[in-house]
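Where a number appears in this text, it was derived from the coordinates with a stated rule and is not lab data. The structure presented is a predicted model; accordingly, all values stated were derived computationally and were not measured. Cβ atoms are built from the backbone, for glycine too; each structure is taken alone.
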Structure 1
Amino acid sequence: MYQQGVQLVKEGRSLEKKGTREGYQEAIAKYQQALKIVQELGLRAEEAETFMEIGGVYNLLSQTENALKSYKRALTIWQELDQPLFQASVISLIGNVFSGRGEH
């Protein structure tokens with residue numbers, strides 16, 4: 001089951017690289033499938049990473065509220081796991097969303 005999740009993330013990244021709206025939407029669907037798997041397996045770090053992937057694609061689609069929700073979910077998990085480096089990374093991504101929206 002874990003390998004299936006890994007494969008879904010790979011497929012999502014490949015779709016994301018297309019750079020098209022359709023590719024982004026399909027990537028989100030793949031990431032969401034992978035998210036369900038890692039949640040079922042209780043893999044918290046992988047769950048946070050997947051939320052970061054989802055947030056990134058939402059940001060590419062200019063769906064900033066969805067991007068922020070995904071990033072905040074990732075941040076919460078990284079805080080629970082006491083991973084300050086990953087927390088900083090997500091905070092930076094959140095800042096990029098606000099900057100892209102013209103909010104400083």
Structure 2
Amino acid sequence: MILAHRKVASLTKRESELLQKIGAGLSDEVQNRYDALQKKLLAEQITADEHQELLSLIEIVENSDAERLKNLIELSQLRQVTLDELLSQLGIHHPPAYV
């Protein structure tokens with residue numbers, strides 16, 4: 001759950017909208033199927049059709065991540081804090097960047 005650190009009454013309408021979008025994430029169905037296909041891929045037991053499905057799901061996940069980041073950036077600008085400060089305020093821990 002995302003921590004808001006502000007009283008609900010003090011949030012603007014736009015902040016509330018952004019927080020809702022940020023917290024929404026993927027549907028359980030999409031996430032579960034993505035996870036299952038990733039496991040099959042790593043175990044080298046994925047069929048060609050499943051691999052194509054996984055590629056489609058990867059695009060969905062990447063688009064969702066990009067939209068979430070866009071919303072996080074907009075919220076950080078509204079609050080006039082850095083993105084790292086906002087992530088800390090919301091209790092969101094991001095993984096280290098890939099090297």
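Compute relative contact order in percent (Cα under 8 Å, 6 or more apart) for each of 1, 2 and report the one that scores greatest. List each step's numbers first, then the result.
Values: 1: 20; 2: 41.
Largest one: structure 2.
If mean count of other Cβ atoms within 10 Å over residues 53-60 is computed to be 13.8, which of 1, 2 is the source?
The correct label is 2.
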Distance in nm of label points 7 Å out along Cα→Cβ at positions 29 and 61 - highest-scoring structure of 1, 2: 2
At a computed -22500 (helix-only ellipticity at 222 nm (-39500 (n - 2.57) for each DSSP H run of 4 or more, over all residues; to 500)), which of 1, 2: 2
